[in-house]
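Throughout, read-outs are computed from the coordinates displayed, never taken from laboratory work. Computed from a predicted model, the values in this text were never measured in an experiment. Cβ atoms are built from the backbone, for glycine too; each structure is taken alone.
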Structure P
Amino acid sequence: MLTKKQLDDIRSLQQICQETENIELKLNWDTLKSRPANEKHDYFHYDKGGKLLGYLALYSFGGPVELCGMVHPDHRRKGIFCSLFEKAVKQLTQISKLLINAPASSESAKGFIQSLPSSYSFSEYQMKRHKSAEIGTINQEVTLEKAVSSDLDFINHLDTVCFDVPKEEAAAFNNNIFSCENEKTFIIEYKGVKSGKVRIQLDEDAAWIYGFAVDPLFQGKGIGRSALTYAVNHQHSNGINWVHLEVAAENDHALSLYKSCGFESYGTQDYYEFDLNTLKP
């Protein structure tokens, strides 16, 4: 578990890095705040005076491991992140895939990634919607119900058929996050029949939407649009000013749906797959 000081140091360094390069770093703060005490996921580089100069985080969501990090702008090109990276990958001998995450507009991140045996994998748009955006219409036959443990098989099924996530990975991920206090999963029902799901995470004055999916058997009926509008409006009515989500850049259908519901893109995250074969002796 990360200490309050460590979390404060990470947030302070993140702010400096973001302001310097005008970027958005994806550090998954909900995960950082609930790190398990018996697992090593975080790597720090402090100077002799106790100032955090470099940080690297690993995230395991049941499938590929994701990596993200940063170095103070005044202390780059000193081998700080390379050292953190070398320490981190030593523990990744049993994983099947490592994805390195970096803001698309970060020149410093691109420079580091180009030095690695890695290849571009995909990009995600970060999108947000303010409560002042125009409110859409909702089909009253579409409802959201809080998921219960007996819904996990259906949730895993949706991750498999909608996102091509292997069944075992979907189960591992959903079992892990299902009981999170600040993150809830809802089942989308159409005429009383389970037809999709959405995860909503709360963080201070913002909400994040994840894992939004409609079963292929129910697609094309406007269910997704109504469910998304319902979820977003519900958050705004509870005092949440901004609702955020992420969507794969190549998913034109989802991108159009989110834009039509008042979401605007404000950043892009690139993912690169690291060649794990280079770690083998």
Structure Q
Amino acid sequence: MMTATNTGKPLRIAGLTKTYETRSGETVEALGPVSVDVEAGEFLVIVGPTGCGKSTLLQVLAGFLKPTAGAALVGGQPITGPSVDRSMVFQSYALFPWLSVLENVEFGLARKEIPPRRRRELALHHLRLVGLHDFANKSIDELSGGMKQRVAIARAFAVEPSIMLMDEPFGALDALTRRFLQRELLRIWQEQRRTVVFITHSVIEAIFLADRILVMSSRPGRIKAEWRVDAPRPRDVTSEELRGLEREIYALLDEELAKSFDIELSAGASAGE
């Protein structure tokens, strides 16, 4: 497949930590320190046990949360808040049910003060990319779950961000729809070469999509290991090479999950004393 000129920006995460204070006044270390350099146009996938801080990290990168320490930078500039230059795709679609499919895709373009006629052209173009041009005037509640997620992807790409942040975007979908959208996402990414940071619990999905896979430790989340996946796309995840990689990643995740359970059991025992 022909690939477009790289339109992403490099992302640097430097010594980033995040702590929370609970209602009872206890301090919870959720994340870090985490340090990662993401190349412009790279497709980075992060996996880790539940509660390890993956989504917290993504929300810091989106500008929704401020780090306790450290910094995240895009193109050398610190992230200080949300920006249309960093699009977010959630597992729960996050679409506006009172707007049509087309109006949902136009929403971010309006924030960029793009004239209405050009907004419509761009929105229709990105709906064509995800195969939903004929549904432009439909209501969101007329769409299936997979179609809603395609609208969310079209909306995210339409504003031409440098960074795409994706928080388990296919986690709620059935296996066939998930597989279809993985391929659609790769196709669009290969055409536009945005920088992507993608979170998933699926090791197979990570192997299928990623240029590089990071595994996070149990809380507080740190980078435990990384693998660069050089197998050509589209990938046969049933190949012996990639099955071997899957086993390696699962072995590490099993180890970290056991640690997280030990932490929870220890905390519960302390609370009961």
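Where does the value 27 come from, among P, Q, when relative contact order in percent (Cα under 8 Å, 6 or more apart) is the thing being computed? Attributed to the structure labelled Q. Set P, Q, criterion mean count of other Cβ atoms within 10 Å over residues 158-165: the highest-scoring structure is Q.
Given a computed value of 64, 47, 38 for Cα extents along the principal axes in Å, which structure among P, Q does it belong to? It traces back to Q. Assign the value 0.50, calculated as FRET efficiency 1/(1 + (r/R0)^6) of positions 30 and 118 (r between Cβ atoms, R0 = 41 Å, to 0.05), to the correct structure from P, Q. Label of the source structure: Q. Given -9500 as the derived value for helix-only ellipticity at 222 nm (-39500 (n - 2.57) for each DSSP H run of 4 or more, over all residues; to 500), which of the supplied structures P, Q does it correspond to? Of the structures listed, the value fits P.
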